[in-house]
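Read-outs throughout are calculated quantities, based only on the coordinates presented, and are distinct from any laboratory measurement. Source: prediction; values computed, not measured. Cβ atoms are built from the backbone, for glycine too; each structure is taken alone.
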Structure P
Amino acid sequence: MRRAFVIALLVLASVPLLYGVGQLPPIGSTDNPTYTHVVPRYIQQAEEEAGAENIVTAIILNYRGYDTNGEVTVIFTALVAVLGVLMITRSDSGPSVPISPVPVSPVTRFIVRTLSPFILMFSVYMVLYGHSSPGGGFQGGTIVGALLIVLSLVTESADVQRLLPPAVKVWLQPAAVLAFGVIGIAGLLLVGSYLAFPVEGDLVFLRVPWLTVIEVGIGVGGAVIVASIFWAMEGSA
């Protein structure tokens with residue numbers, strides 16, 4: 001009886017959903033509102049309205065800023081969940097025993113250590129200029145996170161983690177969420193709605209700095225989260 005009730009409930013719920021899907025315009029049709037209204041608006045007015053020459057950045061951080069705000073919150077929540085699960089696992093199974101690593105080639109270690117400053121400089125450039133050129137916080141943060149992981153593999157994780165003391169790391173992990181919160185509240189107070197960007201008037205100059213703050217927050221938070229998950233799974237965090 002219960003199974004029949006659940007099936008009937010699912011069928012009833014699917015009817016309006018299927019009806020809504022049936023009313024959507026044909027996939028790929030040039031008459032779709034996406035192609036006739038949305039895309040031209042982005043191409044023609046993205047820089048003026050969003051303050052970013054890079055249309056991708058304008059869409060991600062301005063037009064669909066609420067969605068990106070939710071994405072970075074999900075990423076931070078994933079970190080919290082991973083750390084929580086690993087802490088419970090360790091407490092149940094006892095302290096983890098480190099596995100003897102395979103000796104790293106001196107050539108590999110030299111190359112990684114030599115290229116690290118240039119990789120870091122490139123990632124910083126991607127973050128700071130993501131509003132006007134290809135790149136952005138997600139891309140730059142991923143590069144830094146990968147760099148920290150590679151350094152941990154060719155050297156000692158403990159030495160790399162000293163670059164991020166626990167008292168600092170705990171604030172850098174939610175950097176993306178905090179950046180969105182700060183800019184969102186600033187938009188609420190100065191423009192009138194959460195995460196709103198000034199389009200005209202004396203406050204137009206704030207658009208690029210606000211975008212940069214969000215980009216930096218995403219880059220820093222993303223990098224530290226990627227590295228923190230690796231260190232936690234490695235058992236050294």
Structure Q
Amino acid sequence: MKTLVVGATGATGRLLVKELLERGLQVKIIVRSPDKLSSTIRNHNNLSMTHASLLDLDDDTLTQHVNGCDAIASCLGHNVSLHGIYGPPRKLVTEATRRLCQAVRANNPDQFVKFILMNSAGNTNRNLGEEISFAHRGLLWLIRLLLPPHVDNEQAADYFRVEVGQNDPIIKWVVIRPDSLIDENEVSGYEAYASPIRSALLDPGTTSRINVAHFMVDMVTNQNVWSEWQGQMPVIYNQG
């Protein structure tokens with residue numbers, strides 16, 4: 001089983017790659033800054049690395065990178081800096097999602113490809129009509145106005161909801177929505193829900209990055225977990 005990981009040098013992406021390799025999977029990554037990965041990962045026998053910016057690759061090259069992959073896992077996000085938040089590319093996650101899906105279709109694989117996208121609990125699943133309070137709604141409007149990365153996350157998730165849908169024969173997807181991300185050294189107890197059980201903006205919970213990585217790898221390797229959440233946008237929280 002081979003998984004393409006994008007966003008592999010981010011705080012969650014590094015943990016995801018490490019977990020995939022530890023479970024014996026073949027991993028392909030496309031990274032701009034390989035030095036952000038440990039030498040153990042960079043030199044791993046099951047890792048194939050391309051040094052490039054994903055959005056700079058032409059369509060044919062991206063199609064070649066996706067070819068043969070059983071799953072794509074995206075931890076792409078915007079850097080927490082003025083340039084990362086307000087500079088180009090404004091639609092990093094959305095555009096990468098769209099182009100990767102197009103690459104999958106161009107290969108016309110014999111079996112469907114899993115696409116697992118890390119997103120945000122601040123994004124609502126409009127397929128379920130998730131209700132939010134008036135205060136939450138007002139704050140969300142302000143965030144959409146002031147923070148372009150939030151809109152990017154929403155539009156990337158909407159690409160799956162609207163453009164790919166539930167019955168696509170080639171691309172099957174899960175959008176994972178962690179709440180406020182924290183760092184922990186080990187996988188701990190966590191729970192997944194179809195919709196938020198608290199307001200991500202007014203009463204946020206916490207989710208450790210290592211738990212997000214663990215959940216994403218389970219999506220790749222555990223058919224029961226995949227079947228439970230395929231086509232959904234589960235929200236995950238640390239227990240306790």
Structure R
Amino acid sequence: MEQLRQSKHQFAFYSIDFFEELVCKNSIFILNEQELVHRALRVIKLSKGDSFIIFNQAQHVELEIVSCTKKEITVLVLSCQKNNVFKRQITFLLPLLKKEALEAAVYSLTEIGVNVIQLVMTQKSRKAAISDREMKRLNKIIIAAAEQSKNYNFPVINQPVHLPVYLESISSTSQRVLFDELGKSFFEVKKSISENKLYLTVGPEGGLSDQELSLLQQHDFVVCSLTKTVLRSLQAVAIGSALFRL
């Protein structure tokens with residue numbers, strides 16, 4: 001029986017500072033970002049001859065360690081590529097779920113490959129605001145998910161907006177989908193999607209109010225059922241976004 005070919009895992013690290021200089025293949029750089037050096041050498045334990053990836057939202061480069069000390073890493077640029085940009089632009093209107101569920105949803109949306117995470121406040125959201133500290137943590141979660149999934153063109157996350165207010169700003173040249181167990185079959189809805197701008201949303205843990213459901217339908221949201229059972233918001237976020245990203 002033929003065995004599957006095994007490839008060595010390459011770790012990826014997000015960095016802004018690295019791309020301040022012009023990056024060309026076969027060029028040599030010295031990395032001295034303390035956090036990056038610590039993670040690469042002390043946490044992941046990379047060493048001379050190992051390769052890894054550094055990225056920002058525009059491009060990613062493959063590097064090989066030429067030499068290293070406790071404070072810096074000398075690397076050779078093996079390749080430099082622009083990040084893949086998905087043709088269909090997906091914005092997910094994500095209600096303010098409970099803390100753990102919100103963080104898990106943001107992680108899932110990043111690794112699945114949505115373009116924008118727009119936090120929205122609904123009548124049954126956990127609260128009507130989110131702190132700067134929480135936003136910073138959510139951005140760190142996005143970076144961690146991007147590094148793990150190698151989704152280098154990771155999403156932007158926007159401050160919460162009241163759902164009715166945000167609906168007024170949605171592009172007219174787009175299609176919109178609400179995940180709910182009482183909707184049309186996913187397969188039926190997927191066939192009708194033709195635009196390259198897609199807005200997806202789901203209700204919070206307590207569900208959407210009748211007023212909000214009516215408002216979404218007035219703004220041309222098609223109600224889509226993912227399963228024949230009732231899903232938790234977090235599951236609907238992951239399953240729905242993944243199916244529409246395919």
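Structure values in brief
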| quantity | calculated |
| --- | --- |
| Origin of the derived value 1.00 (FRET efficiency 1/(1 + (r/R0)^6) of positions 27 and 219 (r between Cβ atoms, R0 = 41 Å, to 0.05); candidates P, Q, R) | Q |
| Label whose coordinates, when semi-axes √(5λ) of the Cα gyration tensor in Å is calculated, return 26, 20, 19 (choices P, Q, R) | Q |
| helix-only ellipticity at 222 nm (-39500 (n - 2.57) for each DSSP H run of 4 or more, over all residues; to 500) derived as -11000 - corresponding label from P, Q, R | Q |
